[in-house]
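Given below, in the form of structure tokens, are the structures.
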Structure 1
Amino acid sequence: MNDHLGKEPPEYGEIVFEINRSPVSLQSKSEKKNEFKDFVSSIVKGAGFLLSGDVKLLIEWRVTEQHRYEHASAYDVDNIIKPLLDSISGPDGVLVDDNQVQSIECYWTDIYHDPDEKLIVTIKYVSDEWLPKEGLEFLSFEGNLCLPIWNNMKPEHQKIFIERYRSGIEFKNQALEAGIEYYQAKLVMPIQRVFHKGRLAGFKITSATDRLAEINNS
């Protein structure tokens, strides 16, 4: 099932993978949440891509009914979501940031006498909204808006990207200042969505101004 985590995401817009262990709760101790994150990261970090658009998640927790009904320590399904999202987001995950999540369905199913709990995670996405991980970094523009670029691109190609990104952002800002509605103004932006700098922990972020100066001076 985890063969969806290859070099590129499936073209049909759906990833399914298994996490063969019990979840942790949002209220769990940091040590326990970190151990869970490391375990999940070991599963998803091999993916050669990051999904970059809005996604929909389906989380199935397979656990025995007896544990759910007869133990006060059994987690509520709403409390297992955030630790899981944190574990699949970032440079070693399959999402850039968990603010890409548009909707979530989370439920448990009885596995009867099987003692081994597991999570089945399904992510649905637009098939062409993804980024290769290799060489990926982000350029920050005005307003702390960041867009992806790849350091293995030729400098002249990076320059074209930067200038076009910057032009789009400037035109959008000018349109907003002129009273044009946001959804019309953003049409001059690139199709690739922006990420706020505060949501890119762990990624390399470089000022677009500094990168352009570096290219022009080389």
Structure 2
Amino acid sequence: MTEFDLQHQLHGLYAITDSKLMPDTDAMLFQVEQALRGGAHIIQYRDKSTDENKRLTESRALLDLCNQFSRPLLINDDIQLAKQIGAHGVHLGQSDGIVSQAREYLGNNSIIGNTCHDSLALANTACQQGCDYVAFGAFFASSTKPEAKPAPLQLLSEARSTLPVPVVAIGGINMDNAEQVITAGADMVAVIHSLFANDNICNRAAQFNSLFS
């Protein structure tokens, strides 16, 4: 498995796939390639279906694609799948496993992120357990998780000043509001719909990344 410069990779646009936006594997690969060409720093494969063959096939194809661009592929919530295909890491929700156990299972070179909603306490626990980054949100209304509890922008500033790892902002982020979370302290913006539903994914990815320069 490729080792990455985390200081470089854990910065900028964090692109997350969506099985509803990408029901076709070939289309998904094309869309992700466009995001990578536009400068996406991380790809997260997120598929909540129970079709194990589909998830295995798609994640392996995505890993090959990410390796071509020297970008890490993380698997959403599934440490077994991440281990099976040799992905570069995993992103865990609060109910999807413990960071320290994922670290033991996947090894020290894996990138492990943790969803912490609107809680610095959860983020501190994740850091103590050895995560590489924490994610907060939703900061804005999200079509992917409409039930998500709102998180205040001030949380990003507090996290940036107190936590030892990079901070990801997620939830309804688009070109109209991304600068708000970046100014507040986000090292990365995690984007789904505003990226992959765009007519020009490559250009939109570049636009998001330009906000960090």
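A few points about this structure:
- Identity of the structure behind 10.3 (criterion: mean projected area of the Cα convex hull in nm², calculated), options 1, 2: 2
- When mean count of other Cβ atoms within 10 Å over residues 40-47 is computed for each of 1, 2, the largest belongs to: 2
- Test item: helix-only ellipticity at 222 nm (-39500 (n - 2.57) for each DSSP H run of 4 or more, over all residues; to 500) calculated as -9000, pick one of 1, 2: 1
- Label whose coordinates, when relative contact order in percent (Cα under 8 Å, 6 or more apart) is calculated, return 22 (choices 1, 2): 2
- Which of 1, 2 leads on mean count of other Cβ atoms within 10 Å over residues 48-55, largest value: 1
A short reminder: the numbers here are calculations on the coordinates, not readings from a lab. Because the structure is a prediction, the values reported are computed rather than measured. Cβ atoms are built from the backbone, for glycine too; each structure is taken alone.
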